[in-house]
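As structure tokens, here come the structures.
Just so you know, all these numbers are worked out from the coordinates, no wet-lab data involved. The structure displayed is predicted, hence computed values, not measured ones. Cβ atoms are built from the backbone, for glycine too; each structure is taken alone.
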Structure P
Amino acid sequence: MRSQAPLKRVRASKPHREERHDENGPSWVWGVHAGLAALANPRRRIDKIIASRNAAMRLPDGVEPQILDPAAIDGMLPPGAVHQGLAVRAWPLEPLSLEAAAFPVDGRPVLVLDGVTDPQNIGAIFRSAAAFGARAVVLQDRKSPPFTGALAKAAAGAIELIPHVRAVNLSRVLEELGKRGYATIALEAEALQSIADAAAGAGPIALAIGAEGKGLREGVAAACSRRARIPIADAMDSLNASVAAAISLYEATRRAPTRSD
């Protein structure tokens with residue numbers, strides 16, 4: 001059992017929902033998994049921690065949150081935020097350069113997201129990336145949402161584990177990955193080759209994934225060395241981007257050549 005000073009309860013008779021901060025300032029991450037992961041990440045600068053009494057018992061030794069009733073926490077977060085009694089306000093995670101995130105090549109896959117902007121989708125993609133040992137996720141610089149709120153909750157802590165890169169020109173990113181040892185694969189519904197066949201024996205893979213419906217832009221797809229599809233029933237036109245990422249990562253890691261430690 002942890003030994004520490006008693007936690008102080010603070011009641012908020014009129015909960016105040018904080019205004020949205022600018023993208024360079026601190027913002028909320030909520031949910032037990034997302035909050036604990038943020039607190040465990042040495043790259044995070046923490047501004048404030050609020051927790052219910054029950055959730056506070058799950059915090060590491062030495063972490064002293066402000067104790068609030070669940071209703072008071074509700075009032076400080078966006079409507080509908082499922083916080084499970086814990087919210088952490090922290091400064092944004094800094095993206096890495098492509099060089100730092102993807103090189104030298106070590107066999108782990110890299111994901112490149114083209115036009116994927118839904119926070120829930122991106123969060124779920126990060127969760128799959130962590131589950132299948134991906135090395136990094138590359139996103140569009142200006143069109144991707146911040147790593148806060150619903151995105152962080154959907155990622156269940158994975159944004160703290162998987163480095164991300166924000167790039168202006170995804171075609172150039174894929175060309176650079178290809179030049180330096182990655183097999184670059186564009187996921188397209190019309191491709192002739194399956195992702196299983198494209199990934200077989202390919203070595204380290206960079207997967208380019210587009211948004212559901214729109215798919216990859218032609219310039220991004222053309223920058224890849226291979227095009228592949230996920231075989232699905234004719235009754236469905238396409239898969240959700242996060243589902244496509246999970247299936248593709250599974251195939252990439254299952255069929256990649258075994259590497260020695």
Structure Q
Amino acid sequence: MIEFAQATKVYGKSDRAALDHLTLTVPDGCVFGFLGPNGAGKTTAISLLTGALMPTEGSVRVNGVDVTQEPVEVKRQIGYVPDGMQMYDRLTGNEYLNFIADIFDVSKADRQARAERYLALFDMTKAAGDRINSYSRGMKQKISVIAALIHEPKVWVLDEPMVGLDPRASFELKQLMREKADAGATVFFSTHVLEVAERLCDQVAIIRRGQLITQGTPEELRQRSGDESLEELFLELTDDSAAGEGEVGAK
């Protein structure tokens with residue numbers, strides 16, 4: 001479970017919060033879509049969730065553990081696929097996966113079995129022996145996804161995970177997200193691909209200017225808005241020219 005409680009982040013001496021008293025709960029066994037336009041605060045929220053940043057106010061908890069008080073324990077429970085990943089390019093894919101597995105104390109047998117499964121799934125078995133600096137953008141994304149799963153995290157956090165992936169890899173990733181949620185894990189991901197969010201997510205939240213403006217299942221949001229698609233609702237709620245008008249089911 002993920003819990004944001006009045007989570008706020010102000011950078012430096014800015015007069016506006018990048019994340020403004022965000023309160024939401026993401027239950028276990030849920031694929032949760034976190035949506036918003038560029039600059040809405042999605043990556044800031046994810047940075048607080050993963051412990052890369054600390055909140056200015058409020059709190060973030062993962063499975064009951066406060067990120068501020070026990071950041072290392074929270075990190076142990078999370079598998080994170082960042083947007084614009086930074087990797088050790090001089091390592092091979094296999095060396096990188098072993099490095100991540102060592103950090104999380106994954107046994108030799110478990111890491112081998114998981115690596116073999118996910119490398120085969122993403123058609124990376126042969127490339128795993130090559131250095132990461134020889135990889136394409138999509139191949140780096142695949143290794144990042146596999147590394148985030150090597151310790152079988154209870155919470156899987158993905159920031160724009162489809163970027164750079166070919167259609168087959170995107171399909172396999174979506175299948176994995178559903179599989180992990182059905183097994184009881186929490187899957188929290190941001191995306192600009194609204195059709196994916198509408199088809200895949202159990203719940204979605206939309207933020208604008210650092211504030212939560214609506215949350216619910218895709219079906220609930222459609223019903224509140226008169227059966228608009230999620231894309232139409234998103235465009236309506238995040239239109240700055242109509243800010244404050246027509247907000248649907250804000251929580």
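Given that Rg and Dmax of the Cα atoms in Å, for residues 59-210 alone, derived from a single structure, equals 17.9, 57, which label among P, Q identifies that structure?
Source structure: P.
Matching task: 4.9 is the computed value of mean projected area of the Cα convex hull in nm², for residues 83-162 alone. Pick the structure from P, Q.
Q
So relative contact order in percent (Cα under 8 Å, 6 or more apart), computed for just one structure, reads 19; which one of P, Q is that?
P
Comparing structures P, Q by volume of the Cα convex hull per residue in Å³, which one has the largest value?
Numbers: P: 146; Q: 126.
Between P, Q, the highest calculated value is found for P.
If mean count of other Cβ atoms within 10 Å over residues 123-130 comes out at 15.5 when worked out from the coordinates, which of P, Q was used?
Label of the originating structure: Q.
Comparing FRET efficiency 1/(1 + (r/R0)^6) of positions 67 and 195 (r between Cβ atoms, R0 = 41 Å, to 0.05) across structures P, Q, which is largest?
For this comparison of FRET efficiency 1/(1 + (r/R0)^6) of positions 67 and 195 (r between Cβ atoms, R0 = 41 Å, to 0.05), the top structure is Q.
Looking at FRET efficiency 1/(1 + (r/R0)^6) of positions 155 and 179 (r between Cβ atoms, R0 = 25 Å, to 0.05), point out which structure of P, Q has the largest value.
That would be structure Q.
From P, Q, which structure was helix-only ellipticity at 222 nm (-39500 (n - 2.57) for each DSSP H run of 4 or more, over all residues; to 500) = -8000 calculated on?
Numbers: P: -8000; Q: -10500.
The correct label is P.
Computing mean count of other Cβ atoms within 10 Å over residues 91-98 for each of P, Q, which one ends up highest? Show your work: numbers first, answer last.
On the way: P: 16.0; Q: 20.1.
Evaluating mean count of other Cβ atoms within 10 Å over residues 91-98 on every structure, the highest lands on Q.
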